[in-house]
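The structures considered in this document are given below.
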Structure P
Amino acid sequence: METGYVSLTAEEARDKILAGELNFKRALIVGDLDLADLEIDGELELDGATIEGSLNLSGASIGGSLLLQEAEVVGSINLQNAIIDGDLQLGWASVEVDIILVRVSVMGFIDLSFEKGPQSIFVHDDMAESIHYAAPTTPLVVCPR
């Protein structure tokens, strides 16, 4: 088993994720990681990963948890229209730009206790209170339905 950082281009990471290799703990991913409309049965683990770009999971269906604890994302995280059957965990994560949670469905726990929070979080009004509770110091942009 490999230890330490693994450096991948965003395209290489996407190919591995689509092939079922879903553990990217402490990986260095260079560029935007576009996983729009991804469908996986289990967890997507990016704990401690560095993404030197944005993470796009819009329209994704994740059968387990999305794990980004202690991750660093230089760009935005887009979860618009995503379905997460487990937890959304961004504890101690660093997000440089924005997080888009518009029309996202999270069945489990939401942890937004950032090390360095995003500039703003985009949500619908039905999620605004719970997201504000999870990330009270991050500005919310409430989007109309």
Structure Q
Amino acid sequence: MFRLASKCLARTARGQAMVEAAFALPLFLLLVMATFEGGMVVYSYARMTHAAAEGARVGALSSTMSVSEVSTAVVTAAPFVVAANVQVQVSGSTTSFGSRKVGDRLTVTVSHAYRPVSRFIIGDTTFNMSVRSEVMCEGPR
């Protein structure tokens, strides 16, 4: 009799564990995916910030002759950024990139439409991110 009761209790405990796992596992996986997605957003933003700073650094050099060199530097630093989403502005004594002078401010703005990795959960949406880096143009060395 004791043997029969212990088998029945063991079977009930296994069933209870399976039900608890069925409730807890989806929540745990959702938490893991949210953590991963958050990490990817921070990583993308950090890469964009670095790319904007790199583009601004290249654009501030007196040896840089065109905006396309700045865009190339940005895309090289962050390959997921499209060159069409890179904007270069000069402010100061002139507003033209080719006629910039020492002390003019050069602003590089990088935009990117981030597509989440977990779009099967939140849908096929994009999040627009934009970063800006500003430096002063330097003279010849």
Structure R
Amino acid sequence: MSTSWLIEYYTETFRLQPALRSRKLKGLIEKDHNYKASLSMCTRVRAGALKAIIGDYKAQFPQIRDYLYEIYKQNPKTIVKVKTTNVADDKHVFRFLYICPGPLKRDFLDGCSRVISLDACFIKGPWNGQVFVVVGRDANNQMYPIA
């Protein structure tokens, strides 16, 4: 059983459980495949799977502008903003993304009370950050997303 095969097999497991430790992985391999892998092999599998996942994340950043263009094309009244910082010749670092869908904004102005709330949570994973959400209250006193 090779390390590369195990990386491919357990990548989805690490995508769902990125904090899975090598000792637990060793138990999973033994249970799933009846194979006693060494702890160093499990460490290499863990590192390889996490590297593959982070590479997937990094590959998505250049597509942000295409994603925003598609949102805007489907809903022309949508407000979309993205900010990047230029760090090298053709290298940009993602800073923030703002999306306010046009239909949600229109419906909020038409039928919701003029009180808004701001909620935030922290992002866990390869990059730390925060996600902010702006919500209002509709006629049934339910939360209504705005941005």
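Where a number appears in this text, it was derived from the coordinates with a stated rule and is not lab data. Being a predicted model, the structure only gives us computed values, none of them experimental. Cβ atoms are built from the backbone, for glycine too; each structure is taken alone.
Among the shown structures P, Q, R, from which was the value -18500 of helix-only ellipticity at 222 nm (-39500 (n - 2.57) for each DSSP H run of 4 or more, over all residues; to 500) calculated?
Q
1.07 is what came out when Cα Rg over 2.2 N^0.38 Å, for residues 44-115 alone was calculated for one structure; which of P, Q, R is it?
Of the structures listed, the value fits Q.
Consider the structures P, Q, R: one of them gives 63, 46, 24 for Cα extents along the principal axes in Å as calculated from the coordinates. Say which.
So the calculation was done on R.
Looking at structures P, Q, R, which one was distance in nm of label points 7 Å out along Cα→Cβ at positions 36 and 68 calculated from, given that it came out as 1.7?
P
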